[in-house]
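Read-outs: derived from the displayed coordinates by stated rules, not from any lab. Model, not experiment: these values are computed from the prediction. Cβ atoms are built from the backbone, for glycine too; each structure is taken alone.
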Structure 1
């Protein structure tokens, strides 16, 4: 059996840094090349500084490393993209176009994450279907819809094996959030342990879909390992694990930290983004076509987050 040789762009980001660890574990470190536009303080053994918009350098890396699969994660996230819309279009779209062109020439498969940000105010809010209206009102959302369509085009037009999922908010106990609307759901755990108090930038009754990082990584790998004959869809599968509000999350934290308190200082930009997104996703297509099944719910995630972060805090 031939082992895939994998390139990860945006490997220093929230998802990329943890996905890279799991990819190395599964496929062997010698088969995984990491890249990012930033140079890390301590570069991993197999790392190349790379702007994914630079097709010449990307082609050279893909050819020299005999890459067969690209996890393309380089992008500006939702809140940052609203403050820098021109940069968001440039980075999110031009980098994807370059990656797809290189993949077409080198016959690589490509994973590209989409997001609940690809939906908009006209989308059904509850149990949002896999195939539904997508009219986002943010630049981030616009780039995600365009990216979904571009990946579909490269598959149908050129036969590129493009695949992806629509991620909800991703919660991690390893890497800090990077400018997303769902960042509160990560920050709240750090604040609960440190201060027993958190000031949230979204309203307390704002429901959004979320997923714990181990399940997000599982989704990204499982969809790429799926039998292509089973895939009626290819890009932007809805995946979800849980839906909750800040008030719900605070209530679960109080099971472990009884004196935890939450108050609110609403950020109008991020609140507007959250209001335009679904409350809950329907992920039937992912479950049927490639066996998607999350492990963590809000209770299991909260217990694991607080345990892991508390142990890390105690260890200094």
Structure 2
């Protein structure tokens, strides 16, 4: 045998094997529990075995797969849309929540809650065809930059979670996004960023209507809420879009509580994972008092419910992919 090939066999393969699954996860309880769970549900001889068809894993997006500070990234997109459309709507200067957007008062925008966000989405999304909306989202993702990091928003995805998605899929899981974010906002880019195709994205949505414009059939967004895919809405969205109760669910806030509760209350092997933002140097540190991604009840009840809490500062060797 070629001596060089022998050297490759001795040196390269042991190094590759040593890396193992989830290389950006530090050794510890969270990583160990994930690997043990996946081993159990994929081993036909294990009492915890789950057939591949039932290996459904759901993930929140904001704060669980990518960052969410200082505002949800879709809300930043909406803010940019409001500012672009403002010359056509002088009434917005005195009408909330538009006036706060134009004044740069993001605290008031966030305080407007679901109702305010629905108003903003309706005003900036309604009347667009899906093709027009998709083009707008893709253009924004290419040109917009995060105000603190200067990165594209799709660069601010979590490397350890990308590895977790790949690891689960390599073991027969089907991975879904179940997010409070807009379903049509996420669908244009989730496949290229996360490997999750558009049909496996569940999110909040406006209603659609069918029209024929210039002789061409189109679907048009209208200013009526179809689903708020947050809190109690998440199990509803899962049933409507997926039709199976997941065996694995991951989130980062109390908005994900009901999804984790629904997932882990089923029979057989179950896994709940909470991402706790504890790294103020590499990302942000926040939980109970945050205006975005508040995590309070989940922290209090995770241990009793058997959910694993990931300490980002301790458990993750990296936050974002290398550029």
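Please state which of the structures 1, 2 yields 21.0 when mean count of other Cβ atoms within 10 Å over residues 76-83 is computed from it. This value belongs to structure 1. Assign the value 15.4, calculated as mean count of other Cβ atoms within 10 Å over residues 60-67, to the correct structure from 1, 2. Structure 1 accounts for this read-out.
Among candidates 1, 2, the computation of Kirkwood radius over Cα pairs in Å that gave 19.9 used structure 1.
Source structure of the calculated read-out (distance in nm of label points 7 Å out along Cα→Cβ at positions 36 and 276, 1.8) within 1, 2: 2. Taking mean count of other Cβ atoms within 10 Å over residues 100-107 as the criterion, the top structure among 1, 2 is 1, with the largest value.
Tell me which of 1, 2 gives 22 when you compute relative contact order in percent (Cα under 8 Å, 6 or more apart). Structure 2 accounts for this read-out.
Source structure of the calculated read-out (distance in nm of label points 7 Å out along Cα→Cβ at positions 212 and 244, 4.0) within 1, 2: 2.
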